[in-house]
Structure 1
Amino acid sequence: MLQQTTVGAVRGRYEAFLERFPDLRSLARASEDDVLAAWSGLGYYARARHLRLAAREIAGPLGGVWPRRPEELRRLPGFGEYMAAAVSALAFGRRSPAADANVTRVLCRLDAIGRPAGSRGQAEAVRAFASGLLARGRPGDVMAALMDLGQLVCTPRRPACEACPLADLCVARVRGAVARYPRRKPRPKAARVCVAAACALRDGRALLVRGESSPLRGLWQFPSAEGTTAADAARRLARALRSLGIAIDRRGAVSSARHTIMNRRLDIRVYPGRSRDAKLENRKTSRSVRWFTPERLNAAAIPTLTRRVARAAGFLPAV
């Protein structure tokens, strides 16, 4: 959960996830829908899919026995170099350096590693430095301590150097150049994208479709379309809705919302939809099209974007 997601966003979700899936086998037996529903709102949903697939791999072909070495863990779905090293060190006490963003920041400042962020040179220098720091007896504790240090003390902005137990060893601090490390690469400019979404209601239920492409594959969403302008997006949405027997009034949206996904800023306009197909009601149990009450929608596998559109349309109460 903490991959590319802050502690603040994860706090409160972790315990609920463990209550729903208390052990490896319960996660392995769960459907993808159930896992995505428990993950709803955390984003980067491939993590949830991979987590379930990894559980199935361990509970099945591996006979419930966890791999312990990084090279073995990397064979599991979703386990890249960092994840394999982190699990090997934190769970099994292996001397495998795992450098997330927090650890990378701490070590770049400690040793004044000036390689560009995200470069192979930086990654190799950080891993080499980390390897020399891992104690033979408790390497997992060292990795956890470095992670916490980056999260709580050696923060990206305004680090609390006076409270840092490694302050006297920090080369960047001695040079008076803490803010220069790690060397940042320029952020890409966020692209503005116009989105039109339809909220079709019947008997207190809203029509949603299941996403078919990454990164929202398998998640329930209001029918939508993107365009270069709001009018272009609305035209594209109207065409896409024909196969669902839904029409929208393009003359005016009932509400609007904004949402940011990575480097994309979505300007969303929500249009009321009306059914042109009396048989549409029979699709409520379809695998790709379904009618949801507000209660069912709250418990379903939906991304933050769906929740935002539902609130903009008044289908879910505003927070």
Structure 2
Amino acid sequence: MAGQVDCELVTFSDQPRVVREPGGLTVRVLRPVTTLFAHPAHPLAPLLPRALRDADIVHTHQVRSTPSRLAALAGRAHGQRVVTTDHGLAGGDWLGVLPRLFDRFLTVSAYSARMLRAPAARTRVIYGGADPHRFTPEPPSRRRGILFVGRLTPHKGLDRLITALPAGATLTVAGTVGHDRKPPESGYPALLRRLADGRQVRFTGPVADAELPALFRGAAVFALPSVEYTCYGRHVRISELLGLSVLEAMASGLPVVASRIGGVPEIVRDGETGFLVSPGDIDELRDRLALLLGDPALAADMGRRAREVVLERFTWEHCAARCLAAYQELVAN
């Protein structure tokens, strides 16, 4: 986006600075005076309104975060256009006042718009993207086994995936442990280890960004088995607003086996770029994984089509173009 319009990213750290990135993006780092609720989404920086005052369009992320609320109020005071993209952060909406402060809701999926209850007339779906130059099937590599990338939390359904592993299949689990501090959820990592005992499961722990593309290139199938009800019986009200890891896998030429949940069906085409399964259905998950692992030609065909779909619709360039179209619409009105 910065290559097409004057664009500044405002973020927060204890070390304030202004950096001009290659490609024209300006990054302005503000020092917060405190972090409300000890939550990283709620830094309170009094200088934020001043940093935004010369913008034509203010685009916030996380509708209910403290910076987004402050930016929306400042934007209204300065007569600016304010748009927002939500990523699932919980919180109140000031008795219905907060949504009225935004001119547009640029959601990452139609599912996200429904969960946010965004007004249809003020909503545009921009989706997300993957970098097809970074996530690519090249150079050719021997593909083997199943890959999961994400947080190790109950709503991701990783326990179902381990249980559903076809005989002889290998599974690589890449990601960080979730932040569930209360039992029984706090025991989830130990549960995963018990389930993996005797199976060919490798836990990599956190993976550096530079190492992710190689993980995708080396796998035969990508799995995202998110659930509506966790193994502890908790209902997951909002799950998978989109699934960026799915797009990165598709860009890498991987077929996807994912739960039919949230925004995932908007990017995975069942039977064409992978398979969608019922959330929590271990038998269906196992069958689809076994089918792709047992038919490399089918997996390769689906993987090729998956990358084509990303190139057609889900690169970051496409996402930026959808944002710019929404901005232009506001400026023109």
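We did not get these values from a lab; they are worked out from the coordinates using the rules stated. The structure presented is a predicted model; accordingly, all values stated were derived computationally and were not measured. Cβ atoms are built from the backbone, for glycine too; each structure is taken alone.
Numbers below:
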{"quantity": "Mean projected area of the Cα convex hull in nm² derived as 17.7 - corresponding label from 1, 2", "calculated": "2"}
{"quantity": "Origin of the value 4.0, where distance in nm of label points 7 Å out along Cα→Cβ at positions 17 and 113 was derived from one of 1, 2", "calculated": "2"}
{"quantity": "Comparison of 1, 2 - label where mean count of other Cβ atoms within 10 Å over residues 185-192 is highest", "calculated": "2"}
{"quantity": "Distance in nm of label points 7 Å out along Cα→Cβ at positions 169 and 201 from the coordinates reads 1.3; which among 1, 2", "calculated": "2"}
{"quantity": "Label whose coordinates, when distance in nm of label points 7 Å out along Cα→Cβ at positions 193 and 217 is calculated, return 3.3 (choices 1, 2)", "calculated": "2"}
